[in-house]
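Below, each structure is written out as structure tokens.
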Structure 1
């Protein structure tokens, strides 16, 4: 469908960005802070260097569990193959009855390698099959410097990512409300076992209690990778994600990194005008379709401009139904799409027969009108 594109608005911001610390002050081998809304890098140190990422791997395992499970409250029975794994554990034993939701929280809070392996075999059919799913998802998301070899993050040949790509994966995962809720939970009461019984697990992520605006996300450690940490924070509409790999002082570094990111962005807000937009209707009971433009709120780097572009079809065919999306207002920052606000139909417009010749005339009229 052809579209008419017109410039809707341009906003110019003039601010100076001042980072509160130098790159040398970060203890991590690699670090990054990104704008959670746009993916823009606000601070980086060796952000594109491939490194092992320990249990932050479970961000990918968790989002694949959510996306490939029809009902998180469905249960499975664990096998010895599922739970026989070294390292951190949520406490699964062979023969336990456990829900997929409990596996999710066991991964995200207790960093259970048993939960990750159980998920892998249940969802992927085998560890190798699930690893293939992980790498396929990484390719789908454009994470070209990321490769998985385990679902848990235990050290293995060919298991690596970069700080920048781990941040982008996290931004994707946090768009899922189920993942976001688990990542932000300080504790959870889970029921599993043989027979199942209730027990409470606590989140290993101390930042949830150390930094008021933190909303997650995941800790990690192995001898090879060192301490790894992914965090995210929301403050007054601002949203940033920080990643450190091999960082012996990660709790302190993340507080500063999050402060840095939040100070580097501003919130752009657009409230649509009271008037609605209209689109001509071919062969309908009304001369035009009236639609509302949705409000917009997102973060942009200080000193950057926003261009809002309205995208609408030249005409529509009846019937058009209430709440149908017929166009959008696309917001661009540095020539990149950062937010899309839908244009939504206010009321039904039904089909009304008008004859073939009249329909053809109306179509040509709308196609060639200026």
Structure 2
């Protein structure tokens, strides 16, 4: 299983300034596991901005326990992270979606040994919050069709009958709705549009993609921070972002089998455990086919799973040792608890933990 090679220009373009570099040690950080030997060296990662807060926590804890190691992570977006990994510009990537079959079939990643496969580990589970800015309104109920109609541009005012019917007793303004979408190639966008296409296909007719459909207009914002800033600064706006960044913005409870379910880490984790792994992948590729139309009560289907992606076999064995140790820490109960506390993610289940640790063991 190999991935497409990119030239050095892609490395320069994507793996630029590392925004989360060499984070300061956190005296309260949980102990980070190592291989048992003294570790040293540098790891460079890039990708998902949704996982940026968790990476800050993980890097700080790991460097505290391994003072000879320096790790940097650039939250440049999932698409940028995957491109940088393929080009050899980073040692590992974070992505809010796994590499798909078409990408896997095209060739190998530069930093991996010839004919190496890739390890894809679902280590960050988080709800995607549908965020909005309306004075005096903290939460709203919406069906999948209503959410899809807003982002497709067919529901254009906040007091539209479709919204009002689901929110009895709420005084909705006649303000024009201003949908905000990501301007970059975003795994959050791909997960969000996957939800819209699966749950409301009669309204949202465009298949999932990390790039927002050009035929559907609206305000564009770069990265998770740009999305949150755009909604925070403009009344009447609505967008979508990793739930850890929702802050004081209003949020939507989505309808699942007649029940309106607010986002929560627990409800997001429940979707992951209900969803199957993608068929035909090796045991070290734990790509999940998320179920966006669940039957189980209390599940929240607008969820992203961020994958930490590395080589099965690295061209540089020293990098392999560092990646293996860092991935082991992120997957550990301490690592998952730290991310849950600081980034609001859902710890992986014990069943998934067992699969993940088996997959990490193949890295060499």
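We did not get these values from a lab; they are worked out from the coordinates using the rules stated. On a predicted model such as this, the values are computed, not experimentally measured, just so you know. Cβ atoms are built from the backbone, for glycine too; each structure is taken alone.
Tabulated data
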{"item": "Entry that produces 20 once relative contact order in percent (Cα under 8 Å, 6 or more apart) is calculated, selected from 1, 2", "result": "1"}
{"item": "Of the structures 1, 2, the one that 24.7, 76 was derived from, the read-out being Rg and Dmax of the Cα atoms in Å", "result": "1"}
{"item": "Top of 1, 2 by FRET efficiency 1/(1 + (r/R0)^6) of positions 235 and 339 (r between Cβ atoms, R0 = 35 Å, to 0.05), largest first", "result": "1"}
